[in-house]
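Below are structures written as structure tokens.
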Structure 1
Amino acid sequence: MYIIIAYLFFPNYPVKAEDKMVIMMNVSFRQIILLYCLQKLNGERTIYSIYHLLQGKKSSQTIQDAHLFQLSAFFHTDTNITRQQIADHAHELKRNSLIAETLDQHFILTAEGERVLKRGLSISPVPSYLNGWKYGRAGLLLWERLSLAVQVLSHLQHRETKYIPVQRRPETLLWVKEFVQTYGLNRKDLSENLYTELTSLLESGLNIDPNLLVVRLSGCGRIGLTEIQAAQEMKMDPVHYHYQFLNIIHYLALRIEEDHFPIMSAFLERETDILLTKSTEKTYTLLKDGHSLDDIIHIRRLKPSTIEDHIVELALNIPQFSIAEYVNAKKQRQIKEAIKAANTKQLREIRKYAPEASYFEIRIVLAKFGDNS
């Protein structure tokens, strides 16, 4: 399973043919993802909210939707998708009677769509380690650093200095150069330790196929496959391969955070524990300085609705953030009961059961308590 990694580090290691994985589906994996997201949204957001989700748009609305509809795993996981592709897929799914349009660009799954989704997920489930919200950007950086480091160390071990780097970003090139130069081991030991840690991580992962990552690695005398080439090699739907590859990267990031991997831990850049939009961070700073909402509206010269968006985002992302100042305990209970009675996340419907609550108050409670409301 790991013979390619071994060869990259150890010149005399023999290489044999790899097994191939075949997955058959009646619809594309991207369409399965769209059906899954539409099922979660249940007609309460437009089809283009999925576009913003997959792109990882750092807007208050997209971040709130990712959490509210339990879709944070898909945040920033398909940055190549276009609005036109979303529209084309929606048209095809509708033409095939898998989805039905309830309002303009709002869709729900038909009974046939539910059946196709269930069958599709039974063949290719949502990857178990996928966590785009937490590792979307950090995971891509992890892969850049790891793939380049493997290539550099492989060529050093083979005493070859002429090659084209697999990564071109100056920041990544500089990072790997400093990593190799400053790490407290000679290059041979560094290579052996990295090989040991990487194979140990891959061996211990449940429901992952390490070959999906291994075939992408480059080294002396070996050019790793591109994502498209790897999908073809594995006879996989390209988008399905993409998500399975991300699944492995996010798995590595998770394990690196949880366990002791001295070499691999260097590749993971920890993001702040609290992921907020920049505008919300500014509002949060003013709140911590003791300013009221009216003060912040005046200081920042923003609409009240914008500042309210920031408060909802804070309630969503910061566990210790108290909403008592904005919704008293009694009204919180009333809103929670209204959410259960309405059985929807549509604010207009919820407010029918709690007419004394404002939309802002309902949004805060939804953000703070979600499905536990």
Structure 2
Amino acid sequence: MESQNGDNVASNLLKAQSHLWNHIFNFINSMSLKCVVDLGIPDIIHNHGKPMPLSKLISSLPIHPSKKPCIYRLMRIMTYSGFFSQQNITENELEIEYMLTDVSLLLLKNSPMSVAPHVHGILSPDMIDPWHQFSAWLKNDDITAFETTHGMSFWDYLARDSKFNNSFNESMAKDTRLVSDLLVEKCKGVFHEVESLVDVGGGTGTMAKTLAKSFPQMECIVFDLPHVVDGLQGSENLNYVGGDMFKEIPPTDAILLKSILHDWNDEECVKILKNCKDAISKKGKGKVVIIDTVLDKENGNINESVETQLFFDMLMMVVFAGKERNEKEWIKLISLAGFSDYKITPILGSRSMIEIYP
């Protein structure tokens, strides 16, 4: 009996060790993914038009001849992680054929909903280095670990580095295309009778363009910092306005805040929401539509959506000084800003649509 208990303890410790190793080595998955995107492997397989043998894939890559055997190993871990699927699996590795999955379809560089810019952006040294300062940041009074690393806020860094700024805007635009299509498809009623809408922090206008096209009766304004909207051209029912959401927002019937409030702390969010309330009050009784995360109840269940939410919460803390919020925390912000009612619709994967009313 004693030996059996000893075996159980040893077995549990080995399982625990594997769990630890997997988390220690999680970065290998991320950096392997970056390598796959850098090499253009999803596009190469997609352009091949049918399952692609490893031998053909290798001959299509701009790699040194001595590195050819490495591609099988790279594809093996990426297949295990769900980025590719295989067929014609034989002992001859070169005959294995690879196909894209739903995940790798999102990595195609010319796809309007490509996540490739996010891969490059989030895994760039600019964004990775602050995580090496995480524990140091917890011991100082800097607002974020990004500031500890770079000596300035994320937003100041964007304004000073045009390449980084363009990469960030491209990433946000690609994400918005996916969300906007779903929003129009599933939530037409939300915008059906709205005569005017301001997309606060709308960047280059990806969301507003979709809404303006889908609802021609609606006048849309993309409202962002002057350097973001400078030189951008509007259309018949779409205009760009530069300004500061912490000071004043143009009068309108409805306001859209997509992935904005999670960037900021509670006090700043209340300020933004109060300005939203002032903007819609000037035009009568309107509403604010928020696209953001509503954290699932902390019930101990583990699934990909919850993990995504928790990853984003950590990202908001380390880089932006913001946070992801649960329903109770959202209600608090909504109430402090002077709104009387709200409705949460969980329709956008790890994110939800929150409608709030004066």
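Just so you know, all these numbers are worked out from the coordinates, no wet-lab data involved. Computed from a predicted model, the values in this text were never measured in an experiment. Cβ atoms are built from the backbone, for glycine too; each structure is taken alone.
Some observations on this one:
- Of structures 1, 2, the largest value of FRET efficiency 1/(1 + (r/R0)^6) of positions 157 and 245 (r between Cβ atoms, R0 = 30 Å, to 0.05) belongs to 2.
- Which entry (1, 2) yields the derived value -15000 for helix-only ellipticity at 222 nm (-39500 (n - 2.57) for each DSSP H run of 4 or more, over all residues; to 500): 2
- Which entry (1, 2) yields the derived value 5.6 for distance in nm of label points 7 Å out along Cα→Cβ at positions 149 and 341: 1
- The maximum of relative contact order in percent (Cα under 8 Å, 6 or more apart) over structures 1, 2, that is, the highest value, falls on 1.
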